[in-house]
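Here, each number is a calculation from the coordinates, and none is a lab measurement. Just so it is clear, the structure is predicted and the values come from calculations on it, not from any experiment.
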Structure P
């Protein structure tokens, strides 16, 4: 007769194979799709692994919408065959198996793709004749030949396709794009017939077009290649915000002038469609290196002036997945060369910083792994608190204590010392009560992939009051970023004085990292300035 313990053990042995099978269940993974560009009714093959031997309750989506059951031709663990449905347009393809979701692959509907203009060119708008090469990786150089581009760029730009994960039906989605930025050495040449640009962070395969004040070009298809991973933009949140500065002249003789640099929310792949809503005074220069430059002339003693600005910005959460073994560094690239240099707030060449970086990374050569080792070391060794502290990156290293500013500067300093391009980001966090607090985080660059975000302070759990901090914050805030923030500067914005004899005022640790905020010239001997906090006046979740 078997004892109760023996029966229990035998039952466990019977159940063990099923337990092991469930443990081994892996995420579905798409390697590629064929064709990448097709028409309604064509057969689409999705190749990869872990799709499951049968469809059962599994399904795919194209541009956010699932095909009908009758559209599926076959379903195997490594291949899915489906007829392209009528609603299919340019968008991301996903495989869903239970609660697991695959990485995305991009599909484009050939019927909706523009064709290159041929023959005689007419009109004053820009015309694209050729794009060389026809495919390329993020950060690589592209040459666009054509006509009517304009002798200088001014308010013109080049736009690449961009997409965000959305639950909206495919037929209601409109194509979106990301502009080549002034930063990241985006524009190398702009002339009437030739443009040379670098493929911007966040770009996906799809249309490329030139937009100028004289009109937009006909889009041309361009393929993004060589990405060592996936970057997903999701959970769009729109913010309306305002901020102001109050000026009062105390001692003023004539003539005089006061210059004020008011930062703008930045444009990036995760912060888009930034628009001015209102302002009470027109600026002296609309866009001076990412700021609005104001000139107040001949202020009289005892007089006051207020400048108020209001903007709207769309902020997306970012999630990244990188295949470390697929990363290839491009030696000598401009981003690699410039964003590893030391600066006054990023002392990458300091012996203490260099020695600590070398001790952290050891023999590691992969830039992604280097960044992760530095991030983990900061979270483990540095006590990061929400309360503001004094000092810079070196003080944080010496004392092993930091606030969000010091933690971001320390990460960037160590990363640059380790040969990893890195930038600090400054802006504001938005809590549940829609109040803002100044905050700093960082990004590092991976060739052919783009910028990867991280937030050491939130990773350490140092969140302001009433902020929605994730339970998995230490893991999440390396490679991913929430949408509860608005960024005002990427890197440090170095501005030039209007008058070499002007008396300047800097504002360190503000919501934008810029070298100048105020400059008094002429007979303006004494004045006071009061800069408001950034105020959230509206928030819309979509």
Structure Q
């Protein structure tokens, strides 16, 4: 008998012959040019479309494209992970995959085109709502181009990391099983990537920011000159040398209105205002800087003025000049304005890096001044006012610890744009009267008031509050929170703030990411929107501590005088 080779079993028409799985050696060269993940592309398209839904603040075409591209890349990463889990249980033929790609194209391409068109329309509506010039129609071209470049770059980086992982796995396969080799390769690449990102990129960026901020802090703004008045820090007889004030401190002491300007506005003789400041180089510690400004207050007769106001600046030491000038115009210069610097870094770096600095600064300044103020006879004390903006509000709240302590420790406090981390603000908001919106809460337990529109303070009924919070409904610094990742926020439920579009909706992760991007551009909108308050503080001061005889007409006139 002849030896015969058995023929392979016959295959029925349409039967798929499973292809052998590739070894790691064959997979590695194809990683960079492997086809896109089906589930990844599907979720990327969905996330890309959702990125065009309205956020708190408008964006330029290029910025919108970058945001959409990053959002799409996040969707692709999530979809790829889901696809990998599906393939562990199910295997699909190439023909089935091709059919699904066509289905996705039919379903998702019209969705993307529709969201692009609606996104441009929503951006125009949002800009008009916030009093900004509408965007141009051709911005959609920039948006698409920026998004494609962003997605392509992120995909290239992801595949390079995947290639590195496979390379490491090939080395580890020489000593351990395949699965252990891939796990070890993934860990190695993840650790090296994090180290490179944190040690090289982030640390370098912070170092560059630190050096740049230090250089800026040593400079002097255009048109800023050393004061010739003994009533200013850095002036004749001052205990604080001019060159130790820092850039923002020099701006602070040199930008007061003249007596002539104050007299013309008040219609009566005005006093020369007192402005006192201690920079980082003025003393080695915060306590020493606080003690230095108290001695400056004694030297200039600050406690004999009608008003003493303590200002907690932003991270760089900056205080909005409209805020300081508001009080000086209202009280015809019979004021002493005091501040200390605790950092020269921008607020967002100070907030991320070490929030204890602003708390220590607030505690040192307020404690030192209040001790000296409380030692005066009650009928000879000036009004003691507190002001905080953004990170400064956090320092004031952390110093007092409760709303009751804040109310009882000063004659008035004006808090602009409180951060999402403020403990007292959070508690007051939670305890608001039933039915009042989170963006404009009503609180009845203490003399505390909130306003999303400063003009609403002019007609408020009841007794005068001692603490006023100004918080724009479109200010992401107020409304950002980690819970945006998984929970719809209260400011997107029920009645919405005047700046928030009805077409803005919450989507898991997407809304969190959009609001995070808004943080970087919160200072770009006009006054009264985003994190820009400026002349709205006139209404705040007129509510917290109005001078005798002050009227709404005076408030309007002063806001026009200050502009912005």
Structure R
């Protein structure tokens, strides 16, 4: 017998146990130790390995306390706060991390070079597997809708394609055809948007000053105007639908994190109200889809040809009575346009009106693109192609997006992939944290949090070649529309409606800013897209 093994004698074990005093106090102590020791062990081990790549060559794993849950509690508190802590620990930006959350891996990238390399790995790092999650979780789409959209995703599911409509591939071609610059559909959508915005402004303003809460007022005006440019007149876009849309949008991050209804009261119910409006719209217009010529770019029933063609395609992959499935698919493009373009436009207008000297420069520049009013409105319209080429207007827009837009670019790794010396393993999710890059002092200077549209223009006496290189470098560090294959297809329309909105507000109105300044940005909603202000700003406005 090996005498070095303790308590190998059963009698000795019983004798040892008899020495332990099992009082309620010791039971409680042992219970606490049993609960705490695994936490201490996990934190100790992860702390010792902090900063080291994993055995598989992945980015370092930050310390955490709770096994399996990992960094889950930290993410519930906000990704922005976690990234700020890692930035402080590193002393510089850009170091990638591997988070462990409920047995899954999330890789964080905050270096612009790493993010660009990720977008170039479009065969092995893709957004497509997240389509089902997005449709089900955010837009309340049905299982049948999610499966219909995910058929034939590159590198994800190449099985069972025979006889099935490849919805995503066909829609991608529609986006290129109808939403690329200078295409007839994009031009018609922008014309409709300006017309509808001007008609609403004519009703909302007069020659005497009225007070408005700027951000809320822009939401009220842009929501129906933008929606009609996309979906036509038959979709209900009244104040009640607008209220429910923004009430749902406020809880976007919490819905993504699967918060229960009691923690976000009314949010999912509001989404259902918006969904109901889309269900009723489809019921009204679906029988008209084959009665409109293909060369009609916009009509009152479907709005843009893009939407009409999406309706036709979706009818091929879903059952007629799958109303929530149809509505969830259409809600995705509706939300993508309204929820980001409108807040981004609000920030651009706010900076145009409230930063000293900007309004005067814009008036002088935008005046060159003014065109006669449209029928039904006394307000001017604009040559949108000219607006898109005005350097100072575009600089104001770019700088407003840099400061006010916080968009993540989630991707799934479908094959082990190397990026800049680190390995990213199959099954992990990558979060490209471009919002960190947009406000990082190392890239933009000590005035990084100041609104300076001059960043996007040649500096005085700066060489033209040097200016172009500097501005292109800046553009690589601001990605409000994402990047790679999955870059936002509606970015060109969003840009045109934002520039047009600023142009109308600058040229058609007189503003009394009452000494107000641009409100503070609410950065607690990191990653949600265009961010809201911490508080609105009240101004006076009258028609010129």
Structure (P, Q, R) behind the derived value 1.05 of Rg/Rh (Cα atoms, Kirkwood Rh): R
Which of P, Q, R leads on Kirkwood radius over Cα pairs in Å, for residues 70-293 alone, largest value: Q
